[in-house]
Structure P
Amino acid sequence: MTTVDDDKVRIDKWLWAARFFKTRGLASSAINGGHIHLNGSRIKPSRGVAVGDELRIQRDQDEMVVVVVVLSDKRGPASVAQTLYAETEVSRVARQQIAEQRRLQSAGQSVPKRRPGKHERRDIIRFIRDRE
């Protein structure tokens with residue numbers, strides 16, 4: 001992975017290179033959808049990111065706050081991609097607490113051993129229709 005000598009890189013390229021998203025298109029969609037904030041404000045995919053900028057990245061239920069450490073517009077191995085940013089300690093602790101809460105919530109739920117068959121599905125549908 002090569003680092004960029006310029007002082008800015010497009011944020012969609014950087015997010016892709018840092019492996020937050022599988023494609024630049026997904027990164028652009030997340031930015032346009034308001035899931036990425038640069039230094040506290042919404043941005044466009046063409047916006048430049050510089051070393052020291054703070055990014056708030058929302059993916060599914062997880063939210064990360066990272067600081068840009070190295071600029072790159074080339075995608076490389078995950079071990080190198082992790083060196084492009086540093087997650088803040090507050091963000092790390094919050095993510096761990098939320099993950100623990102999700103784990104505890106799912107601990108009380110029983111998982112069925114198999115999917116319902118044809119007749120069981122019909123019984124479920126009848127039960128739901130009768131309740132309405």
Structure Q
Amino acid sequence: MSDVYPPEKRSTVMRRVKAKDTSPELKVRKALTALGARYRLHRKDLPGSPDIVLPGRRLALFVHGCFWHGHDCARGARVPKANRDYWVAKVDRNRARDVRTREALVAAGWRVETIWECDLKDAEALRARLEALLA
């Protein structure tokens with residue numbers, strides 16, 4: 001099956017995909033702020049430039065989109081029908097990079113947590129998890 005958009009439109013759609021300040025990331029930041037946590041964003045001096053960093057707790061949080069990072073949920077298991085080989089390889093590269101980044105941060109003495117996009121559906125569970133991380 002071919003793409004539902006012509007190439008020009010697909011290019012526009014893909015250009016709008018953000019790496020920073022995504023909706024899932026903003027939800028996590030809002031929850032952390034409500035818990036009174038102080039954090040920094042996208043520290044470039046750390047491996048992988050974590051989405052949220054709590055320096056005093058040596059905690060690095062990554063907020064991953066299920067599709068982009070190959071989560072094992074329904075959304076993450078989806079593979080586009082158009083250009084399938086490209087997308088499988090892309091997600092595999094992202095997952096390998098995530099593993100390398102996690103290992104580098106742990107070796108540097110950081111705690112690393114990944115919050116998946118699908119985890120944000122349950123606000124109470126997210127709050128409980130963040131409270132546990134902050135404790």
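Values for this structure:
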quantity	calculated
Per Kirkwood radius over Cα pairs in Å, the highest-valued of structures P, Q	P
Entry that produces -12000 once helix-only ellipticity at 222 nm (-39500 (n - 2.57) for each DSSP H run of 4 or more, over all residues; to 500) is calculated, selected from P, Q	P
Mean count of other Cβ atoms within 10 Å over residues 101-108 - highest-scoring structure of P, Q	Q
Source structure (of P, Q) for mean count of other Cβ atoms within 10 Å over residues 13-20, computed value 9.0	Q
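Laboratory data are not the source of any read-out in this text; all were calculated from the coordinates shown. Since this is a predicted model, take the numbers as computed values, not measurements. Cβ atoms are built from the backbone, for glycine too; each structure is taken alone.
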